[in-house]
Structure I
Amino acid sequence: MNKRDDLYVEYITLLNTRGLHERAVQALNSRKFHPWEGGEGKVIGQHVFAHVELAKQALAEKRFEQAVSFLQQALVYPDHLGEGKLAGAQENNIYYYLGLAHEGLNEAQRAKECWTIASQGLEEPASAMYYNDQPPDMIFYQGMAWLALGNDKEAKRRFNKLIDYAEKHLFDDVKFDYFAVSLPDFLVFEDDLKVRNEVHCRYMMGLGHLGLGSLKLADEQFEQALRLEANHTGAHIHRAMC
């Protein structure tokens, strides 16, 4: 495992899945990664995830300055991770939580600035076939940022977009329409694609209902997503918010 970046990042993913985020950060920082075909976004994804989760723990314990520090680290991709930041990287979740941290520090203007950044970006839901497809989480956090800014209309518009897209595409017959190497995971059989699509859509519906405050409906959708994919990190994380 120590010689293969692809296996090592799976180890880090396991640490993050188990909530061992400090150990995940230590593991990330102890290795120099190299790009590999099909691995786009995986190391960076674990780097961001670990720091955001550490920040959320700090927020819950009112350690607001430390939360800011963790989130600022999430915005920077150290050279040893082997991948730079793409133009237009979606960081709505980071800026949403930065807003909460600055609010906790009684820095109202900085909080508003962060939420304003978090409220922007691509707002049209998409499939989850390729690693750079629009993550539904980012649309959810756009909505959460609009709520923090006091604009319920814009927030609900995004939450409803997630639900509408998911309901429309839940039972799509999904196929790859061209050859691509940057799949988010190793997928071979068409059944895998159909299951992945259903998981993705149920996750979207869960996020939409969560944003609208329909916690029972959100929990039901997250539960169904997890029945199909027990290790779906996003469903676990956001189900805990129900």
Structure II
Amino acid sequence: MTDRTAFPVLYRLRAVEWPGDWDFAFDRVKSRRVLFREYMRRAAVWAQAYSAETAWPFFDITSYVDPAFRLPPEAEAELAELLVRLPNVEVRNTCAGAVRLAELRGQNPDAFSGLPDLYEPLVRFYERGAEFARDDAGFLDLTGMRFRPGPLAVYLTTVPVTLLDDAVLDALDAAGRVTYYMSEDGQGPLLRRRALRDEQTDELFGRDLRWEPTDLIPESDEAVKAAGLAPLDELAAARLIGTIVAAAPGAVG
């Protein structure tokens, strides 16, 4: 978030369609999962920094950072109007935290310079399909995908996904089951195979930030390995897409 005051964040959250449209969210389910996983990582970092491990992951961190902090009355009133529209306590806590932390950072921009922007991945998650929900089996429903959170310690060892703009997120979203590949030596393009029903599509992510058809992925797993290609998980793919996007002509550094 480039503007560290409460109102820009509040307006972004007010612009979300609550509750979310299922089709809109499902079309973005892959980018939403990456955003959610990155939020969990950042929340773990903040929880450790402010001894909030027992409240992790869906908390309003400002109550741990500065228990005496309060929003200006006008912002608090508008936040209260937003919160009554939200579907569950986890979403309410994190939306309140996003607005309040933005104001707190605006008052002292240098205070949290060593910490990641905590709520930005989750605000973007909400913008791309609104809420998540918890089920009785311990899973989270991300709309069309079930997600089981692991322990906090796991997220502290996860490599960050730092670039989360629309070009990166849109490149992650595609119909079907997606497998990413990269040369084992780290050279060459990012590849993906999409399987949807009886169809299979192989693609390459080009420097023009578009997926293009390719014949660089062999048919069988054995041939893929023999060709020196290794599968990548979605977070590694997101980081690589971010590197390509950042290096593209016209990118803002």
Comparing Kirkwood radius over Cα pairs in Å across I, II, which structure shows the greatest value?
II
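Consider the structures I, II: one of them gives -12500 for helix-only ellipticity at 222 nm (-39500 (n - 2.57) for each DSSP H run of 4 or more, over all residues; to 500) as calculated from the coordinates. Say which. Write out the running numbers ahead of the final one.
Working: I: -20000; II: -12500.
Answer by label: II.
If you work out FRET efficiency 1/(1 + (r/R0)^6) of positions 63 and 79 (r between Cβ atoms, R0 = 30 Å, to 0.05) for I, II, which one comes out largest?
II
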Label whose coordinates, when distance in nm of label points 7 Å out along Cα→Cβ at positions 47 and 167 is calculated, return 3.4 (choices I, II):
II
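For the read-out relative contact order in percent (Cα under 8 Å, 6 or more apart), a value of 13 was computed from one structure; give its label from I, II. Present the calculation step by step, with values, prior to reporting the outcome.
On the way: I: 13; II: 22.
Derived from I, not from the others.
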Quick check on the output: 2.7 is distance in nm of label points 7 Å out along Cα→Cβ at positions 199 and 215, derived from one of I, II. Which one produced it?
I
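Values in this text are rule-based calculations from the coordinates and carry no lab data. Everything numeric in this text was worked out from a predicted model, so none of it was measured. Cβ atoms are built from the backbone, for glycine too; each structure is taken alone.
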